[in-house]
Structure 1
Amino acid sequence: MSQREPIAVIGTGYVGLVTAAGFAELGSEVWCVDVDTAKIASLEAGGIPIWEPGLEELVASVRDRLHFSTELAPAVENARLLFVAVGTPSTYSGDADLSAVRAVIDGLPPDRERAIVMKSTVPCGTGASIQRTLAEQGKHGYAYVSCPEFLREGSAVEDFRHPDRVVVGDDGGWAGDAVIELYRPTGAPVVRTDVPSAEMVKLASNAFLATKISFINEIANVCEETGADVTEVARGMGLDARISPSFLHAGLGYGGSCFPKDVSALKQLAGNTGYHFQLLGAVIEVNELQKRRLVGKLQKHLGDLVGKEIALLGLAFKPQTDDMREASSLVLAARLQAEGAHVRAYDPVAEAQARERMPGVQFADSALSAVRDADALVLVTEWPEFRELDWHAVREAMRGDLVVDGRNALEPPSVRAAGLTYEGVGRR
């Protein structure tokens, strides 16, 4: 393997750790930095702080090229390219919280020829602001590159290995060239542009995908009033090459660490410039209401929910991850408890994360345990194992007979054949 550029990755969350391991697999020495001492200690001992398919095996295979520290200095000493992958959560105003990004910039030593490569999702204009800060702090040797990430939780390792595009925003200098060279082995198309445009690509991409989800959920709600079946409508729409079937799946709405945050950030960014982004306001509203509509479905069948036993299958915001950030299950469980229902739940991997966020919920160790003596079952996250459930065994275990498929992931005939009542989202 030819000599590869060594890099540093600051932040070892979903984006940072996958990025570090991915570049190590391509042959780079990688210095990983995080302020969380417990996380770094766990990584040094071989632990993996997140659940992501294939990541544990990948990290183990490249362990000799990964270096972990809570100190920034060794990373800056050994690498020219400093990938920043720290969190940028939403503030109460809807803006992105850039305090972690600012802390990284403030901690950089002066008088180095280095490049900051921004993987964290930041508002358009952040790059220009950081460059002004660097100049004010006398750190004139630092170049700046915007290189937004498009890794999907649940398939992040494969997404790194086979990206559909690499976006590089810079001033055309050495740093952008070096980043492009790092990604060259992946064979991905490269979009090289200016920094503001690269920043906007990420926000606009996620906002558009969120818009597709809210749109098909609105269509599903209309289908329920007209007798149409949203799965058939989406199939017919998706065959149009201009539309495609991706993200045309009606259900409880979007969640996770990216879509809610990025849609809010783009809406707020527009508002800060004096532009009212009306469409994104509707996208957010539809997504919030969609979760609450499911409570109405339960009330339609069960009446008053006081004292009712409701089982939630799946808690993570999507399958193949343990991430509970902005998960639909959080809103749903809280609403059900507010209506007086007793909530029990099961998720194959996210229970530890869920316990921290879902007080009062009873956790089960299997799907059948969760549905035992339940009045209703709600599919919240479409883990593959739930599609393979023995519905006759489910019917025997339940006290009631209602199955609410919040992801339209089940086969209604199979559910009904077991003597259960099936209710989907926008389905006949």
Structure 2
Amino acid sequence: MELAIPAVLILALSGAFSLKYKYIGFAGALIASALMVVNNSLLLMVFAVALINLASLDLMKGFLRGVDYTLVGLIFVATSYAFYSQSLAFLLAMFVVASVPTYMLVMASDKEIRMEVGIKYITFMVIATILFLVGAILMVHASATSGTALYYIAFTMLLLGLAIEVGAGPFHEWVPDVFDSADPIPISVIASIAKFVPFVVAFKIISSTQMGGANLILITGVIAVASMFIGNIGALTSNKPARILAYSTVANMGYMLAALAVSFKSEFIYLAFAGVMLQLLTNSFGKIGFFIGVKENGMPRVETYLLSLSFIGIPPLMGFWGKLYILASLVYANLIWIAFFLVINSAMSVPYYIRLIRVFEGKKDFRRLAGYLITVSAVLMLITVVPPNWIIESSRMLMKYFAIGGV
């Protein structure tokens, strides 16, 4: 990760020149992102998410011109660094660095600056960031001083900050309105590459401190299950594709919060982390594909089925393996009640994904680039046709970077 500083310098220079020459921003983001890729299958898949995000920005002509490429590149650099950093200060800095670029992206659109939706989004993100940062610092302090009561308060703050940041219920109030009102392309970025860092940092902090046990597992599990039900019920009762996708995100964040409860069972963290990463990849490729479809008012038929079936969790698509690993980690950690609700909620999601298929099926009014990007997103769901042992190995390898220095 010693190439992080050159990557940031490249992003800064290319971002400045991109105001006049748009594609300098794209080239700079591509080079900076490539510098951060290491010999890790998981990071290569996250790199693929970043590349599709970068390419999708060409479908929008917003006020950011080429700077939007720089912002996405910065998110990926922060994501890559977060995977390998063992410094609390740097981890929290990467949390901020991955979040702040979305403040500008959410206001971008083809014709105007969407200030109202931006203010709503930024307000919630600032609250989330403050809660998460203060909670994380206090958790580390409480762990060092054996302050159990303080640890409970700190963990609650971190969990609330994480839930607001990623859009988990019942702290999801911003998600449906922002997803429905903002331009679909920036939302596809917010719903994909920007989701990795919060979970990576949360996993590292919880696994490094390890206090609280059963009570904090219960709190995490209750919020996770609530998010699943709120998301699925909201999607079942929505008609607009953007709002269905918004509530789908709320449900998916619930699945990942469920895996976060396993962080208190150190022997199964690698499996829970692998499940979360696969689920995040599924969510990323699926949301990118669907939001491009919303932008273009059309999607290729086969790709629509692949994306929907992967979200439902049909084997051997990526969505199946993500849920399987999360379920396995919950069962091994003896959190059967959370696993039970996860299965129930997975079944609840079937009708609204079928509804999305019907909404997009047969519509062909989309640009060629949009069609290509949707196809790539859908094809990547097939990468797990061969059982994804690579994600387990990548997860095991990353475990040695989970111990935060000084904790």
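Quick one: FRET efficiency 1/(1 + (r/R0)^6) of positions 83 and 171 (r between Cβ atoms, R0 = 25 Å, to 0.05) came out at 0.85 when computed from one of 1, 2, so which one is it? Considering all the candidates, the number was obtained from 1. Matching task: 2.7 is the computed value of distance in nm of label points 7 Å out along Cα→Cβ at positions 43 and 387. Pick the structure from 1, 2. Answer by label: 2. 0.55 is what came out when FRET efficiency 1/(1 + (r/R0)^6) of positions 211 and 331 (r between Cβ atoms, R0 = 25 Å, to 0.05) was calculated for one structure; which of 1, 2 is it? The read-out comes from structure 2.
semi-axes √(5λ) of the Cα gyration tensor in Å computed as 30, 25, 20: which structure among 1, 2?
Details: 1: 42, 24, 19; 2: 30, 25, 20.
Structure of origin is 2.
Which structure, out of 1, 2, was relative contact order in percent (Cα under 8 Å, 6 or more apart) derived from, given a value of 12?
Values: 1: 12; 2: 17.
It was calculated from structure 1.
Identify which of structures 1, 2 gives the largest calculated value of distance in nm of label points 7 Å out along Cα→Cβ at positions 3 and 307. Intermediate values should be presented prior to the final figure.
Details: 1: 7.7; 2: 3.1.
The structure with the largest value is 1.
Could you figure out which one of 1, 2 the value -24500 for helix-only ellipticity at 222 nm (-39500 (n - 2.57) for each DSSP H run of 4 or more, over all residues; to 500) was computed from?
Working: 1: -13000; 2: -24500.
Clearly, the read-out refers to 2.
Rule-based calculations on the coordinates, nothing more; no lab input. A quick note: this is a predicted structure, and the numbers were derived from the prediction, not measured. Cβ atoms are built from the backbone, for glycine too; each structure is taken alone.
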